[in-house]
Structures are given as C-alpha cells and as structure tokens.
Structure 1
Amino acid sequence: MPYDGDLPRTPPGRGGTGDGPRAARRRDRPGVSTPRVRSGAMTTIGVDVGGTFTDLVSRDTDTGQITVAKRPTTPAAPELGVLAAVDAAVPPESLARCAYFVHGTTVGLNALLERRGATVGLITTEGFRDVLEIRRGDRDDPYDLFWTPPPPLVPRRLRREVAERVAADGTVVRELDPEGVRRAAAVFAAEGVDAVAVVLINAYANAAHERAVPAALRDAGFAGEVSLSHEVSGEYREYERTTTTVVDAFVRHRMGPYLRNLDRGLRARGFTGRLLVTRSGGGALTLEEAAARPFETILSGPVAGAAATARLASSLGRSTAIAADVGGTSFDTALIEDGVLPLLFQGEVGGLPLQSPWVDVRSVGAGGGSVAYVDAGGLLRVGPRSAGAVPGPACYGRGGTEPTVTDAALHLGLIPPGPLAGGIDLDRDLATAALAPLAAPCGLPGADAVAEGVMRIAAAHMAHAVRGVTVERGVDPRRAVLVAFGGAGPLFGCLLAGELGASAVVVPANAGTFSAVGLVQADLVRGAARTLVRPLTDAALAEALTLAGALFTRLFTRLAGRGGGGEPADAVREIDLDLRHLGQEHTLAVRVEPGDTAGGVRARFTARYRRAYGHDMPGPLEIVTVRATVRAGLPGGPAPLPAPAAAGAPGERRDIDLWSFHRKRFVPSRAVPRAALTQATPGPLVVVEPTSTTYVDAGFTVAPHECGTLLVTREEKTL
C-alpha cells in the first residue's frame, strides 16, 4: 500500500495512544502557567545557558532588528543568569511584546552527570528487579578488564516487584496485583522517595497495567511524581526503556522547579508569551511538556548550535558542514550533510542509554575555561576540568589562579586585552603569571611556549572529536566547511583547519551567541514512537502507517495546547521506520515518503546501509519501530539574522603583537573591528566584535560575505 501523505485520524484514547492518566494530571499541574500568546507580539528571544556564559539573542520579527548579550552563568541558580541577561539587553516594552522565549539548558544534563536529582523508586514486573544492573551483560570497553558499569540510579532496595505479566503481543498473561503496588508505596514512604518510575514488561504493547499503577499509588498515600514507561518510551528493549523512564523521574526534580522559577521571573518582568525549551532531538517543547517530559531536554543546550549550522550551511549552498562550537567548558561538534541534522533515536549520558530522539553532537572538555596543567610524567595537559564561570580563567581577575585556554589566547594576542562581553575586563599580566609556572615542569622555555602548547593541545582534542563524526563515518573533513562559533570558536578556526586539512572556515554573524540564534530559529517539534515488529511488506507498511496516524493524533493534540485543538495549519508530518535485516540486532532509520511502497522503502534502506557499512546484504527486511514527528514553525519564520553592529567605527584599527602559529613567533599585526572589514584581507590579524574574536593566521585570508558571515580561506601552499 503506498503512503499518500493522508493518514487515518484515530481519536485520542484509542489504539493505545491516548493521553492517559498522567497527561490528564499535567493539564492541572500547579505552578505551571499556560498563557495565551498575544496577537501582534513581535519579539522572539533565545537564551542559551553554557558552563561559563549565558547568551541571549532577541529578534524583532517585524523590523528584523537583532540584540545580543552575554552574561556570566550562575551555576548555583542558572535562572538568575538568564534573568540578568534579559535585564541587560531586553527593554520592558520588548519583553512585553515577546511571543516566544526559547531556552536551551543543561540543567537536566548536569543533574544526571552530577547524580543530583530525585530519590527514585522503581516498580517493575516480578522477575525484572535487576534489569538496571544486568544491563546488556557486556562491557562498554571490551578491552578494559577493570571496567565497571556506572551504578544504577535506583538502588536495589528501592526497586520493587509487582505480580503481573503482559506478553509481547499485548495479551494479558497475569492480571496486576494492586496489593503489590501498595506494599511498594509503603517502602517508598519509609525511604523518602520523591518520584516513582513504573516499568512493566511489554507495556509498550499494552499499557493497561501501567495506567492502573498511579491510582493504586495515590490510594496508598504516595503524592510524588510518577513516570510511566509507555508514555516516556513506546519502544521495546527492557533495559533501555527502564533506564529512560528512571532518568525521566530522576531529573524532573531539578527541571520542574528550575523552569517554574524562570517562568515566574519572566512574568514578573512583564513577559506574556510562551516559554519553550529545546529538545535533544532538535526543535522545542512548551514549558509544560518540558517539565512533564524532562528526559527529552537532556541535550537541550548543544543542539541549538548544530541546528543553526544546518540552516546556515543550506543558505550558503554548502552540502557538508562541520559545527565547531567552542564555549567556556566544552567543544561541541556535529556533521551536517545536505542541511540535515544527524539524528539518532537513542543517546547515552554517563553510560546510561536514553530512548529519545538525539542530535548526534559530540562533546569534549576543551573550551575557553579548560584548565592547563602538567601531569605526573611532565607532559602538558589541557582539560577536561574547567574553571567555569566561578572563579573563571585567571585573566578574569575574579580569584582564579589556574591557567586556562583563555589565558593562553590572551597571552598570545589572539584576544585583545580589555573589556569583554559580560562585564569582564581581561588582564594579560594575570594570564602570563598563571601560565609561566608550567614552563619548567614540562621543559618549555617560557610562557610563550606554554601558551602555544595549550592552544595546540586544545585544538588537537577538538580535531579528534571532529574525526569521530566525519572520518569514522567515511566523510573526508577536508571537503567540508568548518562553521566556527561560540565565544572561543572563531579563535580556533585556523588551528582546526590546520589539524583537519580543511580549506575554509565560516564565522557566522553573531558567532559568540550563535547557539542562541539557533533557538530563535527553532520550530515546535513533537515526536512519538511505538515498536511494531513485522516483515517489510506492503501490508506491514500499511499497518505501520495506520499506527503512525494514531501517533500523529496524539502529537497534534499536544502541539495545539492543553485541552485544545487539532492539527496546526503549517504542521509538517514526518514518518521514520527503524529497519533491519532479518536476524540482525541493530537498525537504521529510513524516512517514508508520500507514495512509498515496501520496495521503495527497501531501496532507501539499502542505499543507507551501503553508505554506513560499505556493502549490501541480501535477504528480507523487517520493521522494528514506527516513529512519527510533527513540526510547526514559530511566527516570523527562520529568516537569516544579520550581524550586530561591531565594536568600533570603520577604520578604527589597533596595532598589536600577535602570535603566528604558522611562523612560530610574534609578528606585528592589527585588530580590526568586524564592521571595518570590507574586503578580503590576508592574515595574520584578529577581527574583533562584542561577543567573539576571529583569529586569522598567516597563510589564511578573511573576507566578508554578503549574508554577514566571514569566510576564512587557506592558501594552497599552506595545505
């Protein structure tokens, strides 16, 4: 049966895809507002919270005017840094006209990495208490004989079994025993459990027993949050589904209060629009959904920069681009091909798998705040530990004494001393004083050599991460354009080009706040998945499309707002099938296009399989999972964003001494305001603007592009 793009519309609550009791509870969740967006509102604001800085971009959708700001992050209470950026850059009248405030955050990610979340209890089917510890029965590193798995988020005493059983086809083998739920509730009360994850075997096929558990918990007096596995993940694989549900329960203890505090702070300042939070898989969720489905926001922060890179690469006509986002704490990279984000449907954080759409962004601890040190063997090292926002690099003058990447860049002249965005004043003498003590232990002649080593080592870490998303996938990074952004990204463009052999680097407009630009350009996105194991035939494809139609009904209802409406007029439907060869374990996702037949889907799978593994395989295919995604754009659309006015008037240039990595010495050079760069100019030089600095080494040329970007190209003789 061909897919003609018109799917059946299943009423909510039928076919196992209705909202369920938890969704009903969310509509009346206390403390979460659901304001109506006022007509005529003309401002969209994006705020990205990083480890060192909080970045803001405000766009007037009527005039196109752009405002940017960068303020130090406040790790103890990240919402305070967000509100400080708003106070500094957004006038009250603009905030009052703001329709959407789009937020990228690492609060959930940090809670998971730091193991600082809710005390979670687990209710599972009798016999499956130890799924979290049995895992897959293998080692993440097969060559490490001493490898040990991360400890489970739920200790064994808080994992309680209940008598019940549902078969893989949804047939009830044994009815749920409510008394077992009540006994579990008594244990949770005695242990101070904040949230409960309910993961019953095969609940994705029949969720009736899982839906009955919350009522039994409430009857027994449990008043905390409850996460149901069939609402969190409609997929099979018990270990992965259990972990995802537990993570959802674990991080909501931090995410819910944080988002509500931020929402209240914005409302107190006159904001009347809607607060959105970016998803790990791209796009954005409403505040209500982010608080109710926090596992979808784990990778919220880094994704926005990758999304902005994809849009920019498409507008420049570049088929292959590499996002190179250097912030204060980390380096984040992603491969963009044909303007498409690299989307996976399972991620991993701290050794824990998550069944959630996941943009494949690789991160390493190499950012502007990464600390340099000498190890026990006398080798110079950089990161992954970071000085963060408090106290920050030594050159900030805020009490930090350890040398960092920022200190090295300042000492070498890559960053001019003086005022920096966020109210920070850079002091070169402090940077030099922090770097100098590392020289003798690692046998270097002085601070100059230490600073150069720090920059080269950091660039090598970044290049290794880039090779992980390019070379390991059969993509030659020399044929891609590097898109360098983040506060320190443009500093490393030439160094990364040298490490990777790339010939071109693009520095986007608003480079220092480019991830926040991606937030302003975000769509509203919802996704749902359901396991359906069938041989790939036309009849099975028709069954999969019927299931997708039921999933879409649920997504459209959620997208339109609580208690409301149907499909938005501009909504775009996307259907993906996880497919595999019969007898194999792992799958590849394939998009189903209108008019597709089973043969067409197979041909698309074969082409992707050949690209991924280098060969074809005969034999039948089978469908494993059906995925439905709906997208709707925000008012104003993702129009290109122009560069803000650069610091200094045209012609205002400063003479500086600048280190050339190509010539291996300091050379007389100049710092040029971005607004003053009107033609192709050879390096060495630095291009300065309020939120970032672009370093152009000897052997490279920088030129402005009509869309506001800078294009840094490499001379052939330096390749």
Structure 2
Amino acid sequence: MYLLIVFLPLIAALISGFSGRWIGKSGAGIVTSTSAIITCILSIIAFYEVGICGSPCYIELFTWIDSEMLDISWGFLFDSLTVVMLIVVTSVSCLVHIYSIGYMSHDPHLPRFMSYLSFFTFFMLMLVTAHNFIQMFLGWEGVGLCSYLLINFWYTRIQANKAAIKAMIMNRIGDFGLSLGMMGIFFIFKSMDFATVFALTPYMVEEKIVFNSIGCEFNALTIIGLFLFIGSVGKSAQLGLHTWLPDAMEGPTPVSALIHAATMVTAGVFLIVRTSPFFEYAPNALTIITFIGATTAFFAATTGMLQNDIKRVIAYSTCSQLGYMTFACGISSYSVSLFHLMNHAFFKALLFLSAGCVIHALADEQDMRKMGGLVKIIPLTYTMILIGSMSLMGFPFLTGFYSKDVILELAYSKYTVSGSFAHWLGTVSAFFTAYYSFRLIYYTFLTKPNLSKSILEKYAHDAPLIMSIPLLILALGSIFIGYLMKDMMIGLGTDFWGNSIYTHPYHNSMVDSEFIPTSIKLLPVILSLIGAFLALLLNGFHSNAYKLYQSMVHFSFMREIYRFLNKRWYFDLIYNEFIGKKLLSFGYNNSFKLLDKGLIEIIGPYGLEKLMKNLTNKIRLLQTGYLYHYAFIFLIGIVSILTMCVVQAIIYTNIHTGEGTMISIWYDSRLYLIQLLTLLFYYFNISTRSEHIKNTVQVRLDK
C-alpha cells in the first residue's frame, strides 16, 4: 500500500503522457484523476495507521549508491510528518486533477497537462517520503522540473517562457545552496541518512569548518544550516529569491493552485521541519530564519495591497503566508508551522481555484479593475472566495484563525529580539492581508461592472459541476479542518508527532503563550477586521471615503509610496539593472567576444589551422626545383649527423662538478639509422625529381 501511494501517480503520468493520442482527453483525465483519488484514499489510511495509531513505517528496497563511505539506499520513511504532508499533497492534487478536467476541457493538449500534474505529484511524494538527503534531493529537483514544464505549458506565449526560465534560475540558486549544505553534511557526518545525521547532531555542536581561502573557521552546524535554508529560500519564495512566484501565475490556474499554493512552495518549509533536530543545535541559523521569514511576510503583504492582477494578489498572499511558516520554524515552533502549512493548503487552493472560475467566466480576464458586479452572476464562486479570504485573514473560528494567531502568540512569548520582531511584523502583516483580501472581493464582485456587455452576456457563467465539487470540498476544509485538527497536532501534551519533529526543551514556549496578555491575543483579529473594513471603505463602498482616498493621490509622497508598492519594492528593477544586465554584458563582451571569439579561437582549432597554413607556405618555398639547393640540404643533414656523433663521443664520458655530481648526456644510437634513412630517402627523392626535371626539359627542347 505504501509503495502504491508513491508510484501510482508515476504510472498514471506515463500512461497519460505516452498514450494520450490513443486514450484521448477524456481517457487521460479519467486515468490520472482515478489514480489521484486512489492515492488520496491510501494516504488517509496511512494517516490513520501512522499518525493516529502511532506506528511509523520504514521501507528499504535496495542499495542505490555504494561508493566507499557513501552508502545510499532506496527507501521510504512514513512517520507523522510524512503522512501529514501526504494528506496535503494527495488531497489537493486529487481535487486539482478533477478541476482541471473542466477548466482545461477546451485545450487540445489536456493529456500532456494531466501527465505533468501526475509527474509533479509523484516527485512531491518522493520528496516527502525520502529517508535520506540524496533521495529527497531527487524529488526536490523533480518538482522544480515539473514546475518549469507546467508554468511553460502554453509555450507559445513569450511571458510564459520568461516566467518559467525565471522560476528555474531562481530555484537553481537555492538548489546550489542546498547542494553545498548536503556536501557539508557528508563532510561532517560521513552519512546522508536522516536517522544517522540527526542522532549524531548533538555530538557535533563544537565542530568547525575551515575556509582556507579566507583563513577563518565557522561553526559547522550553523554554516550547514544556512546552506540548507538557502535551498528553502529558493523553493519557498522567501525574500531575495521570491520574484519567481508572482510571475509563475502565467501558467494555467490549476498549476497555481497545485504548485504555488499547496505543495511545491511548501517544500522549503518541509525541509526545515524535517531537519528540526539539526536546526535546534544551530541557534544562530534559527535567528536568521526568523528575521528572513518575518520580513518576507511583511514585504509580501504590503506588496499585495496594490496589485491589480487577481492571481498575482493571491500569489503575494502565498508568499506572505510562507513567511509566517518560516519564522514559526525560526522560533522552534515546527509543529505549529506545519499545522499552518496544512491549513493554508486548503484555503489557498480554494482561492486559486475560485479565481480560476472567475477567469474562466470572463473570457480569460485577470485584471480586477475590469471586473465588478459579478456577485449576482457567479454567486457560488463569490461564496467560495469569501470563505477562502476570511480564512486567510484569520477570521475567528475559521481554519486560518487556529494556526495563524498561534504563530503570533508563540513569537510574542519567546521574549527575544527576533521573537518580538517577528510578532510585530506578523501582526501588522495581518492588517495588510485583510486589506488586500477584501479589496479583491470588492473589485471583483461588489463594485459596478467594468466589463463589456457582450462578455457578460456571452461568457459569464458560474462554475460547472466538475469544477464546483472541488471548491465545495476545499471550502469545508477551509472552515472546519483547523478546529478538528488543532488539539491533535498542536495541543498541549500531544504526542502526535512522535520522533519526527524535535524541539529542544529550552526552545519550547508553547506553555508560555497561554499566559500572554489578552490584548496581545486579540490584536491580530482586531487589525484584520479594521483592514477588511478599510478596504471596503476606501475603494468605493462609501463615496466620501473614496473621494478622500482619491485626493491622496495628488500628494507626491503618496504617489511614490503607491509606485513603490505597486512595483514590488523595485526588486525586479534592481535585479534587472544591477545583476541581469551586468551579467549579460559580461557574457557578451568578455566571455563571448574576448574569450570564445578571441583567445580560444587564436590558440584553438582556428588559430592552429592558420598557423599550420602559414608554416606549410613557408616550407613550400624550400621546394625550388634547383639541384644545388637539394644538394646543399643533403650536405647539412650529413654534417648534422656527424656533429651529433662527435658530441656524443665527447660528452658520453662523465663530467664531475664541484659537488661531486656526475652529469651524463645520453643519445640513442638507433636514431642514427632513422636519420640516415631519412637522408637517403631525401637523396633518392632529389635524384628522381632531378631526373624528372631533366626529362621534362629534354622533351620541351625536342618539341
């Protein structure tokens, strides 16, 4: 059963990909969706056996790599952490597969699309079930490859090409850091198995890594932890390597729901949680993780306020929520981070799929400013987006409330600089999250219609049944899953996680968070309600407030703030101007023109061919046709051989130096034969050539 969970999506992907022409669109949809449903059911059974009954499963199939001390087995680990990720991945993947049958029904390449989705599911399952770093890295790179293929699914669109390449490059930067971290782990621990590395970690706290180039030594666990976190930054779109995530919205909407909301972007958070026994002994790395995560949450929340593309707004909300998960790991609240990851998967997938229904209903229109008045036309989609947005902003007693507020409470109860920094940035981000969520709802559904009448009459329609069923299931999860799972996953004294997550007793602040002031606990909820109210008020719900909002644009300072946030803090501009253009200029002017077209061609095949051509032209001048020239060359050869013989006879005896060292020059006598034969051949060549010239001259004279 456990192996079927992993390999069933692979089988479906191969069938859909290679047999799509024969089974058709409907056949590909049935095969891949059926396998996804079966995988989801098996994952629920595994969750019951492993998570609830507390019986982890370890499967080792065979040896993969056996080279000196590097011994890698092909095996799978099913513990509490794994089965929770299995529920998230397979459930969302199952619903996205079903949704895609309706959403992509008019696309002739549906079999290829469904094959990519199943391939992605397989690699994601490979990532979360791996029992060593190498196998996990296989799944890690696999989801990156599938992300590229899915973002670039409509490969005739130039924007999709650029977005896919950007995602690939940003992820490669992070993957390079992860590779260095894995090399450091093998260098220190001499093993790549999770169990071995985590068991030895407490004994390696004082280990150092020396960088010979700068002559400094650093704590090994801190350096390796930072390298692992760089991999997480690339995959989970943290500040610095986040720019690929909003641009990845160029892919089909089901791709956004599957990859960029629920599964792939959470792989970085999963990596930190999986290596929690490692990070607990690297406190400096945890501090950096906290600062980066909190800054990402604040940055993405402020940026999402003034975006106009409906999918881009939801993408920045994903980036912000990933920041919450990351700084929760930084304050050693790994179980709460994973609980928020699970909750976020449901309401964010609901938001993306509902946004896909809006786009589908409006003939692929994504600009919120060109929507409006849809609440009566697509009421089901409006209800779904409202539920997802309220859960996202942490409205009381919905799924997001039970994890998001706990993260902020735990950050406050740390009573450290990093904890306070994360708490206040996260609390302010909650205000911005509610603002952009209700701004999206108002512009899309409540304001006056800004679409043409022909589009409303011809295209506007609510989601069909095959697209509505996944929305309803995700809506139930967005309402109830947080309440149902809270006590089991993050309740005081729960033993649900077993040994899959380790938190040092010194870092555990779960009890302290119960005794913080009530005002601190209520502050995020209050700010969220204020943000939602202001979003409706300032964007046109009340005419006087809207006029006041419009009048603020006349101030240059406010225009600069608007431009700064709308242009995403100028990250893309900075990267393009100071990194991208510089590297392209270096690649063309220095690498291509100077090295490839210059130095390499001069000393390479082109230069060698030119040199040989010049040499042959020079040597050709020796063939003059005059007999006395050839006789002169023959004489020089004879004299050279005799000179060598004399020099050998003189130097063959040992010459003693002042230090008593004997110097001897040796010359192989067999070379005489070679030289003599060469000169004889040259002589006969001269004789033959002279005879030929003589005959030719005689013939001409006779004529």
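Quick notes on this one:
- Answer label among 1, 2 for the case where Kirkwood radius over Cα pairs in Å, for residues 304-471 alone, calculated from the coordinates, equals 16.6: 2
- Here distance in nm of label points 7 Å out along Cα→Cβ at positions 176 and 208 was derived from just one of the structures 1, 2, and that gives 1.1; the source is 1.
- Calculating FRET efficiency 1/(1 + (r/R0)^6) of positions 264 and 440 (r between Cβ atoms, R0 = 35 Å, to 0.05) for structures 1, 2 picks out 2 as the one with the greatest value.
- Kirkwood radius over Cα pairs in Å derived as 29.4 - corresponding label from 1, 2: 2
- Which of 1, 2 leads on relative contact order in percent (Cα under 8 Å, 6 or more apart), largest value: 1
- When helix-only ellipticity at 222 nm (-39500 (n - 2.57) for each DSSP H run of 4 or more, over all residues; to 500) is computed across structures 1, 2, the figure -22000 traces back to 2.
Bear in mind these aren't lab numbers, they're just calculated from the coordinates by the rules spelled out. No experiment lies behind these values; they were computed from the predicted model shown. Cβ atoms are built from the backbone, for glycine too; each structure is taken alone.
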